[in-house]
Structure P
Amino acid sequence: MSSQWKSIMLILLVLLGAMSASLAQDTVSRELTSSIPVSGTLDTTNLVQVYTFSGVSGQIVGLSATTSDPVRLVLALTDSAGLSLAQASATEAGGGVVLDDVPLNADGTYYVSVLSGDGVLEQAATFELTLVQSIATGIEFTLPGQYLTTTGLQIELAWNSTANLDLEVRDPVGGSLFWDRPGVTSGGSFGVNVNAACETVTADNPTERVSWPSGVIPTGSYELLVYYQPVPNCPTNDPVTFTISAIVDGQAVAPVEGTLQPNQVFITSFRVATDGNLTSGLNGIKIDPPVAPNIGGAETISLPVGVPASSAITDEQVFNVYTFSGQAGEVITLDMSATSGSLDTLLFLLGPDGATLISNDDRERGITNAAIANYRLLVDGTYTVIATRYGQAIGGTEGNYSLTLTGATAAVLPVGADLTAVPGLADLPVGSVEVSLQWSTNADLQLLVRDPQGDAVYDDSPSIASGGTLGANGNVNCVPAVSGSPLSYIYWPEGRLPTAGPYEIEVQFQSECGDTTPVTFVLSVVANGELITTNSQQIRLGQRYVGSFNIDLNNAVTAGESGIFGTVQRPDSTTFGDLSGEFAGAVTMTSNQTVTGGIRLERKYVLYGFDGEAGQRVSVSMEALSGTLDPVLFLIDPNGVQVAQNDDASRDTTNSLINEFTLSESGRYIIIATHFGGRYGVTAGDYRLTLRLN
């Protein structure tokens with residue numbers, strides 16, 4: 001250490017000792033927050049200004065101080081024991097001084113000192129000080145290089161039907177080639193969109209191609225995606241077998257063969273090394289909605305609020321795991337943004353019990369960075385964040401990213417929005433039972449809970465006799481939530497659990513409200529402060545999700561099964577799985593016959609059969625006679641296909657009616673008499689069913 005620095009540090013240590021008492025009483029005003037500048041003044045009575053911040057082991061910090069006054073600033077960073085970690089001096093007066101990339105080796109309080117390098121000041125000097133904190137895991141991503149080819153790169157997708165398959169190729173530098181984006185900066189181009197939207201189709205070896213001409217191509221990972229996108233006028237929506245092949249400078253990558261069902265996505269990849277060697281990646285069908293990876297034994301990283309964590313996702317390191325402490329009612333936002341390479345980010349948030357609470361792939365349509373915005377924590381505890389990529393293990397994108405945990409973020413509200421329509425999250429009352437629904441788009445989702453007496457609380461019935469009350473109704477009638485993240489909330493008052501019995505929950509996607517962003521919601525049930533269940537589910541316009549929970553006579557609360565029950569217009573009988581093995585035992589009925597039966601929690605459907613002829617018109621009615629039963633009817637044709645269905649015969653009844661349906665072929669038809677929600681429903685009671693054939 002030079003004699004000049006020895007003098008500065010001696011002065012600094014003396015001043016720090018003199019200021020320790022005042023710092024103890026002035027911590028709040030002198031506490032630095034990452035990325036937020038503070039102003040200070042040096043003069044004859046304030047030779048040094050000292051600030052503090054909280055740091056954790058493994059953090060990387062940077063400090064900068066600037067001034068326009070004629071003073072040569074000095075920066076010094078010390079730990080809580082007074083040990084000097086770093087120091088720097090401006091080379092000239094009136095400039096700035098910077099401490100870059102200083103690692104912290106312990107959790108605790110750190111001290112930042114700003115002083116003059118020229119001794120006693122003749123006049124006051126003001127400065128601006130900024131702290132930047134980050135966390136780095138040490139995982140390295142090698143930026144893509146270049147490989148010189150003589151014949152370029154060619155990729156082909158080939159299949160053998162009139163189905164509408166689409167190819168997308170993502171290059172190592174972030175370019176994406178497909179029919180709607182036929183060129184990228186790395187030189188690749190997309191060919192012909194074969195069987196496009198099934199407008200002009202061919203089954204004669206349809207092939208889509210992506211290619212790079214001779215010359216340089218990026219090295220690194222190329223991700224290949226195949227989409228099976230059915231549209232109404234396609235001549236076939238049957239499963240399709242396809243082959244993906246690639247040739248790099250005359251060298252073939254091992255071909256990959258797969259089979260897709262409609263709406264599925266297939267992912268594979270290959271890597272081009274700097275010497276031209278080729279390596280095939282994993283492949284498979286993308287799981288949708290995504291499932292969090294098994295993180296057992298993985299190293300975890302503490303994620304402080306407001307401190308960015310920087311790391312990388314590669315084929316060798318597919319995910320990183322972070323943790324933070326959260327409190328019930330706290331609102332948090334997570335942002336994971338790619339900073340290099342081709343990385344397509346994906347985020348998972350896990351609760352203290354390890355269950356997935358919510359995930360996000362794209363924060364909005366057209367943006368591949370991930371964000372979980374304004375999520376309300378329901379219980380105290382340690383939460384886990386998994387930072388990964390689209391496709392996870394079978395994905396092929398790689399790159400660096402920055403992950404930040406913050407509090408609630410402001411919503412952008414349209415002119416004229418009703419600011420009193422939705423209460424703030426902190427204003428919600430505590431209940432003995434709390435059912436909450438959260439999502440992150442402008443869509444209008446309706447939350448409904450039906451009690452064991454059959455009464456339902458929702459936006460048109462905000463309170464019921466058992467005490468159920470609607471406390472918040474996010475985006476109702478397309479009015480956006482003030483909090484920036486819509487929340488619907490139904491509760492029973494605090495003090496004692498409500499009546500024992502089964503409670504049915506319905507989520508209905510009522511309107512997009514002009515926002516076509518895919519919707520994933522999180523539905524949670526809390527009883528007496530304990531989380532009973534949390535489910536994350538993608539939902540499409542018109543669909544209905546059904547779940548339940550049960551309170552027994554000993555006040556134990558348990559969750560039931562849950563899932564999508566089709567749409568409002570077309571409830572789905574396949575929630576029961578394949579019932580064809582039971583059709584032979586269906587009760588046979590004839591025209592104008594009426595029977596009675598019952599739906600119970602342990603018997604959720606009854607099968608009836610009749611012989612029909614092509615051209616006949618059939619009517620089936622199902623009327624509830626007792627209990628809470630909400631009837632639903634399905635009609636299955638001789639091929640086992642659902643051809644007719646009904647939930648409510650009219651707006652004024654929950655009874656069901658399939659009215660004057662014309663049979664397309666002769667054979668044995670099956671009637672499924674059940675209740676709303678199918679496999680997931682819990683209403684029960686007796687019914688009367690009538691069949692008529694004309």
Structure Q
Amino acid sequence: MKDPLFEPITINTLAVKNRIYLPAMHLNMADNFEVTDRLIAFYEERARGGAGMICVGYATIDEFSGNTLNIGAHRDEFVPGLSRLSDAITSNGARSCVQLNHSGRYNFSFFLDGKQPVAPSAIASRMTRETPRALETGEIEDIIQNFAKAAKRVKDAGYDAVEVLHGTGYLISEFLSPLTNCREDEYGGSFENRMRFGLRVMETIRDHVGPGFPVLVRMNGNDFMAGGQGRDELREYARALVDRAGVDALCINVGWHEARVPQITTAVPRGAFAYLSRGIKEVADVPVIASHRINDPETAREMIADGMCDMVAMARSLIADPFLPEKAKTVREKEIIHCVACAQGCFDNLFKLKHIECLCNPVAGYERERILNKTESPKKVMVIGGGAAGMNAAIAAADRGHAVALFEKLDHLGGQLYLAAAPPGRAEFAELARDLETQVKCRNIQVYLNHTVTGDVIKKESPDKIILATGGKPMTPPIPGIELPHVVQAWAVLGKKALTGRRVVVVGGGAVGVETALFLAEKGTLSGEALKFLTVNRAEDAETLYELCVKGTKKVTLIEMIDKIGKDFGKTTRWGMMQDVSRFGIDTRVATKALEITKTGIRVETGDNAVAEIPADTVVIAAGARPDNSLEALIREMGIPVSVVGDANAIGQAFDAVHQGFMAGAEI
């Protein structure tokens with residue numbers, strides 16, 4: 001039977017070898033709008049990995065449309081760099097495309113030398129906290145022409161297609177939405193008028209690039225904005241783009257950046273938004289590309305086979321594993337490293353004005369620097385600890401040609417990744433643990449489980465180099481009463497090694513505390529399977545079902561000494577977690593210090609120096625962790641070179657463990 005994922009497809013006159021589309025992503029790799037070697041290396045790797053079509057960008061169409069970290073397409077001087085990038089993609093077997101966009105009110109005056117961003121109307125952005133300047137009619141015409149001129153540059157630079165972003169809260173969607181368009185001229189008011197700008201952009205582009213050049217649009221299937229545009233209006237817009245503006249394909253994304261529905265984080269189920277591409281496909285007779293949280297070939301091929309879409313956009317999936325397409329095509333799917341949708345290295349880095357990186361793939365963004373060449377002097381390497389840091393260290397060292405032995409005291413590899421996977425919506429971290437274990441098995445790495453390493457074990461192994469990746473231990477703060485039997489550690493709760501009562505107080509409001517509180521607050525709520533059964537059979541009304549999904553059987557209180565909960569979450573993840581803390585009814589108390597744990601609860605001191613007791617059947621300690629590196633001194637005494645990585649070195653995130661482990665193995 002043919003694999004629908006690897007059936008060719010035609011867009012206008014362009015033949016694409018498979019149905020995997022790498023959509024445009026912010027990478028922060030351009031330099032003053034110019035294409036860089038880093039950018040080229042990143043996309044070369046994805047083209048070699050087997051993607052059918054790669055869209056780069058977004059690219060700017062004028063000075064107000066982006067910033068210097070974007071690829072430039074607004075001046076002729078950028079064409080040579082664009083050509084280099086196109087050549088890198090097409091010479092490695094993929095079709096090439098550039099996405100054009102104007103950020104509108106999503107731009108920052110910081111990037112515009114203090115000038116105001118522009119938009120259809122002077123309505124402040126919740127994301128930038130700035131108010132844009134309303135465009136004059138003549139300026140609108142200039143922008144339309146600028147889009148078309150940029151598209152012609154894309155064609156002249158040798159690309160196979162051009163895409164224009166019409167969604168996500170950027171300029172074209174700002175014209176389309178009643179939330180941001182209050183104009184009273186021909187570009188505002190009725191839906192027909194609000195469509196005018198986007199349709200004219202596409203019509204003018206077509207005039208400039210000709211009838212045979214593929215022109216795509218990336219648009220929302222639902223903007224998820226209260227009072228904004230849902231499926232019906234956007235389906236009508238999709239039909240107009242195809243029937244009236246001659247668009248050749250539609251790539252469907254979801255939500256504006258300001259929307260309160262998670263879109264790319266691990267809480268979003270795989271393929272959750274396929275229903276939106278299906279809705280567009282029902283009204284538009286062109287190839288439709290589905291987007292968001294499609295991180296494995298099986299989900300992708302089912303969506304295509306079931307008529308939900310014609311192609312799949314796999315963005316962060318191909319950051320995590322550039323060779324996902326090739327592995328799927330050659331029956332090696334078990335070897336894929338799946339994106340866990342943490343957003344720590346990709347999306348969060350953008351806010352830091354750093355180029356993208358990846359928790360799952362320490363080479364992403366460093367394709368030219370982190371090349372694992374075979375060593376000319378193989379060594380015997382001992383890795384102690386089989387978590388994220390240890391496995392990545394073992395993998396990198398083995399790829400360098402060293403003889404590697406990996407020791408783990410538990411009966412399985414994965415370490416704290418399995419604890420990270422325990423809270424609701426975080427199961428992808430367990431997938432990463434299994435993926436890394438598979439990578440270890442694919443190499444000639446000796447694995448010893450249930451092995452507690454001692455000096456005698458090290459002497460017997462007689463390694464040339466040791467990488468110590470023994471992780472951390474939960475901290476036990478000096479709170480009177482902490483020895484009482486109803487006090488447990490958060491790690492024990494997440495590891496399902498401790499039961500809790502109905503009333504639970506979690507001490508510590510960092511990431512682990514929040515995740516533990518959510519893990520407990522979900523107890524007794526409806527599962528997804530149960531919700532579908534009850535909904536299909538109309539057993540309860542929608543409001544009752546919602547309540548049963550978010551109201552569990554435990555009363556959970558979360559206390560934190562400082563004035564902020566979840567401070568160590570990444571920016572992309574934190575708002576969604578805090579939203580869940582609220583909707584699941586967790587009682588959060590900041591600036592609250594634990595004084596004493598009693599048999600019936602916990603005494604606390606609040607910011608105003610008031611003392612109170614919170615009743616509790618169980619007290620859960622989530623007070624952080626400390627490095628577990630007791631072997632380091634012994635190893636150094638034995639005179640064996642050692643690198644200490646991950647939490648054994650300093651408590652950090654999984655991202656830090658992965659990258660430190662990789663570098664330790666790569667540098668031997």
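Worth a mention:
- Here distance in nm of label points 7 Å out along Cα→Cβ at positions 97 and 633 was derived from just one of the structures P, Q, and that gives 6.0; the source is Q.
- At a computed 31.8 (mean count of other Cβ atoms within 10 Å over residues 385-392), which of P, Q: Q
- Origin of the derived value 4.4 (distance in nm of label points 7 Å out along Cα→Cβ at positions 145 and 161; candidates P, Q): P
- Which of P, Q yields -9500 [helix-only ellipticity at 222 nm (-39500 (n - 2.57) for each DSSP H run of 4 or more, over all residues; to 500), calculated]: Q
- Taking volume of the Cα convex hull per residue in Å³ as the criterion, the largest value within structures P, Q is that of P.
- Set P, Q, criterion relative contact order in percent (Cα under 8 Å, 6 or more apart): the highest-scoring structure is Q.
Any read-out appearing in this document is the output of simple, stated calculations on the displayed coordinates, not a laboratory observation. This one's a predicted model, so the numbers in the text were calculated from it and none came from an experiment. Cβ atoms are built from the backbone, for glycine too; each structure is taken alone.
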